[in-house]
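These notes open a run of structures that come right after.
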Structure P
Amino acid sequence: QKNAWNWVDDFKTDSQGPIWTSQRQVSGKWQTITDFGSDVYPQTYYDKYYGVGVDYQNKSLPADRSAIHGLIADNPGDSAATAMAWTAPKAGSVKVTLDKVTGAHVEPYIRQSNSNGKDVVLKLLKNDEVICSATMTDSFATATGFNECLASAKGTVKVAVGDVLRFSVDAAAGTSKSSIHISPVITYTD
C-alpha cells in the first residue's frame, strides 16, 4: 500500500482525488475546484485566473517532475482561501515536508516579482485546526517560519481516516501577486 504522496508527482491534468484535491472556500465551507479550464496550464481554475496545480508551461507534464513546483493562486478579492487538500486514506502519523527546499528559491514563497507587500497567508490545517502558519509579503522570500514549523514536532500529524490536511493560501485584498510555490509531500511514519 502506498505510504507517501507528493503533490507535484501525483498531480493529474484532468482529474483529481481521492487523496489529493484542489479546494477553495465558498461561504466559509471548503469545496473542490472541478474546472481544469481550456487554458494550456496544468491547474484547476476558478474566477478565470485562480486555482491549484503545478507551474509548468503546458499540460503535457514530463515523467521527471523534479524541476516543477506546486502552485496555489488565490483570488485576493474574495476574502476566502484556496488550498491543496490531502485526505487521509488510513489512520496513523504523517510527516509533512516540502519537496523543493533547495536551489535559488526555497519554498514556500511568492512566485512572481514585484509583490506590493500585501499579506499572503499560508497555513497548514488539519481539518480546520491551524498547525503551521506564515505571512508572506515579499516576492521570492522563503517563509522560513513555515519550514521551521514543519521541521518541528508539529510537522508530524496524527490523522484518522478521512482527516484532511490543507495547504491554504489567503491573499489580502489588493495583493498584486497572490500565487505561491509550494510542493508538499506527506509520508506515513508508522
Structure Q
Amino acid sequence: IVATQMLESMINSYRPTRAEVSDVANAILDGADAVMLSGETAVGDHAIDAVSVMSRIISRTEHGGLDKIRALDWNPHTTAGVISKAAVEVAERVNAKYLAAFTISGDTPHRLARLRSEVPIMAFTPLPKTAAELTLCWGVQSYVTPEYTDTDSMVASVQEALTSTGFLKRGDRVVIVAGNPGRTIYQTNSLRVYEMS
C-alpha cells in the first residue's frame, strides 16, 4: 500500500499537481497493491474531488498501462511458492478463466498476485478477516466459504460459486491451488486444472 501525501496539494486546491498525478500513476505501474489518501480526505477542503481524481488516475493507468506492470522477479524456494508460480504459468498456457486459491492466511493469493498474471484471482477462505485483508491485494477477489474437510468439496464450491454468478460456462478452465483441508494452515501443496462440464 502506498500512502501519505499522494495528492497533498488537494488539501487546499481542487486540482493536483502534475508531479502528484505522475507519482500515483508510477506507484501503480511499479506494482502497488493499493494507493491511499489520508490528509486529503481527513482535513482537506476538497475531499470528494481528491477521491474522484485518485479514482480517475487509477482507472486510466490500469486501463492504459497494465501491460507495463511487470511481475516481481521471484524465484521461489518453498513448495507453496513453486506451486503458486507454476499455477500462474499453467493458467496462462491453458487459457484458464480464473485462478482459484483456497487460503486461511491469505499467503497463496498474495504469492499469485505478485506474479501479475492477466488471469483473475479468486480467493476462497473461511475467515472473514482474511477475506477483508485480501481486498487490498492486487487483482484478487475474495469470498468467504465454509471450511472444507476434503479437496473434492473445495473444487465443487469453486464450480458453484463461479457458475452461480455467471462467471463460468461449459468448457471454461479454472486452475485451483490449495492445501490439505482440515489443518489449521492449509500449506499449499496442490494444483488442479478443472474444466467446466
Structure R
Amino acid sequence: MLRFVFLTGITKFSQLSIFSELNNITNVSMYQEYAGICGITKEELLDKFDEDIDVLAGRLGLTHEQALSKLKENYDGYHFTWPSSDIFNPYSLLNCLAEGQMNSYWFGSGTPTYLLNMMRKYDFTPIDLGEQMDASKDDFDAATETMTTIMPLLYQSGYITIKNYDPETELYTLALPNKEVRIGLYRSMLPHYLAA
C-alpha cells in the first residue's frame, strides 16, 4: 500500500473529473516548507555545483561571480509562495552546466501551441506579458477547465511566478521569472501574432 505519493504536472485539472478514486489530494504548491522542492536554490547550486560554475565561467571567459550572476539572470527567479528563496529552473540550469552554454533550454522543445491558443482565447497579447499582474490565492487554484483568465495557466506552467505579496490586500504580484522565459516567450509568440 502506498503511504505518500507526490504528483506533479504542468496544469491543474479538477481532481474528481479525471480521477474518481483520487479525491483526497492535499495541494502543497503554496506551502512554504515545500517552496524549494521542485527546483534548485542558490545554496544548493553553490554547495553541489560550485565546480561546474567554475568550468562554465572558464568556457565563457567570466569570473565565478559573473557566471553565477548570468545563471541567476537567465534561470532563477521562481517563487511558489511568498516569502521564499529564489528557485532556479532545474531543467535549464542543469542543461546549461552540462553543455557549458547559456541557451534557452526550456523552449527547445518547440512552440507552446496550447498556450498560444489560450492566449488568443483570453485576448492576452505579448505586450501583456511584460506587465505585472495581481492575483488572490484562490486565483492560483483554478482548474484548467474552469479558469476565467489565463493567469492560472501561465502560473501553473511556469511562464509567470510570484514576485511579491501584500498582506493588506492579500494579493500576490506575478511577473515573468527570468530572461530565459521572457526572451523565449517573445520569440515563440511574436511570429504568431505578427502573422495574424
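Bear in mind these aren't lab numbers, they're just calculated from the coordinates by the rules spelled out. Remember, predicted model here, so these are calculated numbers, not experimental data.
Quick rundown of the values:
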| quantity | calculated |
| --- | --- |
| Which of P, Q, R yields 18.0, 55 [Rg and Dmax of the Cα atoms in Å, calculated] | R |
| Relative contact order in percent (Cα under 8 Å, 6 or more apart) derived as 18 - corresponding label from P, Q, R | Q |
